[in-house]
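So, here's a batch of structures to check.
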Structure I
Amino acid sequence: MKKITFLLLFCFGVFTINAQTKEELEAQKAEKQAEADKFQGEANALQAQIDALPGWRIGAFGTIGGSLSNFNNWFSQGTPNNVSGNIGITANVFANKIEDKYFWRNALTANLNWVKLDDKDNGTDADSDFNPTTDVFNLSSLYGYKLSDKWAVSALGEYRTTLLDNFNDPGYLDLGVGATWTPLTDLIVVIHPLNYNIVFADNDAVFDSSLGAKIVADYTRQVGAVNFRTNFTTFQSYKDGDLSNWTWTNGFSYTLWKMIGVGFDFALRSNKQEAANFQGVALEAADNKLQSFYTIGLSYAF
């Protein structure tokens with residue numbers, strides 16, 4: 001009986017010591033976490049002061065996605081002997097010069113994708129080279145002279161085209177003037193009621209340049225390990241509504257280890273001129289379906 005009582009007391013004592021130790025460790029953890037939160041808040045405040053200083057802000061992030069497969073005698077599929085692959089690359093680059101009296105914001109966005117499928121049993125199929133599928137390129141430059149902390153008179157040049165296939169056919173060059181609103185440090189809204197949309201294309205029957213209004217909204221930010229950018233750009237033609245277009249692009253990357261992480265890019269576009277050119281019909285007869293793409297894969301940020 002004494003042995004049992006001693007054993008029970010010993011177990012109770014061990015449990016009490018462990019419980020006290022756990023409580024003490026949790027209290028120490030809470031104390032350290034509070035200190036870490038305090039230092040992180042101070043670091044964020046210092047970074048905000050650094051971001052507010054005049055000078056250049058340069059950054060970039062992108063996504064790389066790819067796969068390669070080789071099948072031999074895999075009879076459960078329709079093409080048992082084939083080599084297939086996919087490569088996708090996106091890039092979001094910005095270089096902004098912010099001064100007390102003016103700003104100069106430059107941005108580049110590109111999304112390129114290649115796909116291949118080589119049926120080794122079919123000598124008449126397409127060649128085994130990688131062929132371009134997704135092909136997006138956008139370059140913009142915005143200059144503004146500040147009237148206040150939030151408003152500036154501005155001039156914008158923006159060029160959009162494809163690089164891998166049908167370069168500059170079509171290509172769009174917007175040149176315009178107006179005002180820029182900057183309600184937040186990382187958000188800019190461009191409102192240019194005087195903008196000329198120059199279209200470069202071989203099919204003059206569908207593509208046409210015109211005068212209109214240009215609106216751009218761009219939000220680019222880095223929060224810890226997360227980089228993201230969303231950009232909406234639209235041209236509204238004064239000549240003909242069928243010559244209007246808009247594009248909404250989004251880029252996101254999350255750094256997992258050093259500069260390596262995961263990335264996701266997504267975009268929507270509406271352009272009736274492009275739809276008519278692809279369908280081989282007159283502009284007014286085109287079925288202007290919503291265009292879209294997305295890319296997901298590994299990312300590299302610097």
Structure II
Amino acid sequence: MTYSTLISVAQLRTLLASDQPPLLFDVSFDLAQPAAGAEQYQQEHLPGAVYAHLEYDLSAQPDDAPASGGRHPLPSRERFAQWLSAQGLGNNRQVVVYDRNGCAFAGRLWWMLQWAGHEAVAVLDGGLSAWKAAGEALESGPAQPPVPAAFRLEPSLRFLASVAQVLAALGQPEQTLIDARAPARYRGEVEPLDPVAGHIPGALNRPFTDNFAADGCFKPAALLRAEFEALLAGRDPASVVHHCGSGVTANPNVLAMEWAGLGKTTLFAGSWSEWCRDTGRPVARGAT
């Protein structure tokens with residue numbers, strides 16, 4: 001069985017005991033302390049998990065041709081495939097990603113793998129907290145050196161919008177923007193990371209944290225569907241383009257809509273951090 005959205009602790013336990021165990025990635029991170037995620041990984045992680053660093057492994061580096069703009073530009077698909085190969089991932093292997101940050105960062109790797117054409121990738125529902133709450137085993141210390149594999153890029157399974165495409169469709173019915181940032185940042189009342197406060201005109205606000213129940217797991221699919229349909233208010237789900245500050249925390253919204261049965265939607269990976277760098281692009285403030 002292929003898991004391509006969410007996987008529960010019980011399902012992962014079964015997979016790990018099978019003759020074809022998945023490759024696990026810990027994507028824990030802290031935007032304020034970039035070294036913290038790797039340190040937390042060393043303290044405890046799921047058995048056999050590999051650490052993926054948001055800024056080094058999942059973002060473009062100076063010698064790469066980025067696939068998007070913003071504070072965390074996507075690497076080229078070719079560079080990403082090289083990194084996956086070095087981590088021991090082959091095309092026929094299931095991947096499970098998790099973090100200890102409420103899916104804020106695991107969704108990035110989930111999206112990127114599907115962008116690279118790898119369907120068999122799922123987010124551990126509830127992340128490290130759910131695994132620990134179930135009394136499952138953990139490891140500490142550095143990862144074992146991976147045995148390199150040969151990951152082959154396949155046609156992308158995800159939709160990626162550029163800043164030019166978002167601007168060209170601004171205000172048109174074929175594009176519905178959803179901003180995953182916290183309400184105060186969306187309204188432009190505070191802006192701790194980017195040079196301009198506010199949001200893209202016409203964008204709806206759906207903080208990515210709204211997708212989770214009190215236990216840290218995604219809400220039931222039916223509830224998520226009802227919430228997104230209320231937000232869209234008749235707009236076509238296929239028109240949705242998700243964004244956030246730098247294209248990272250928008251991904252839980254992408255995943256939630258798909259889990260809710262609303263289909264695959266588009267990611268504007270450059271997000272607000274790319275949009276606001278050009279003073280010629282319009283900025284809105286307030287609740288709408």
ask   = Comparing relative contact order in percent (Cα under 8 Å, 6 or more apart) across I, II, which is largest?
value = II
note = Comparing I, II on mean projected area of the Cα convex hull in nm², the highest sits with I
ask   = Taking distance in nm of label points 7 Å out along Cα→Cβ at positions 217 and 273 for each of I, II, which is largest?
value = II
Identity of the structure behind 10.1 (criterion: mean count of other Cβ atoms within 10 Å over residues 33-40, calculated), options I, II = I
ask   = Can you say which of I, II returns 30, 22, 15 when semi-axes √(5λ) of the Cα gyration tensor in Å, for residues 57-200 alone is computed?
value = II
query = Taking distance in nm of label points 7 Å out along Cα→Cβ at positions 113 and 233 for each of I, II, which is largest?
reply = II
query = Of the structures labelled I, II, which one yields 9.6 when mean count of other Cβ atoms within 10 Å over residues 73-80 is computed from its coordinates?
reply = I
ask   = Suppose you compute distance in nm of label points 7 Å out along Cα→Cβ at positions 145 and 209 for every structure in I, II: which one lands on 4.3?
value = II
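Quick note: the coordinates plus some simple rules give every number you see, no bench work behind them. Quick caveat: nothing in here was measured; it's all calculated off a predicted structure. Cβ atoms are built from the backbone, for glycine too; each structure is taken alone.
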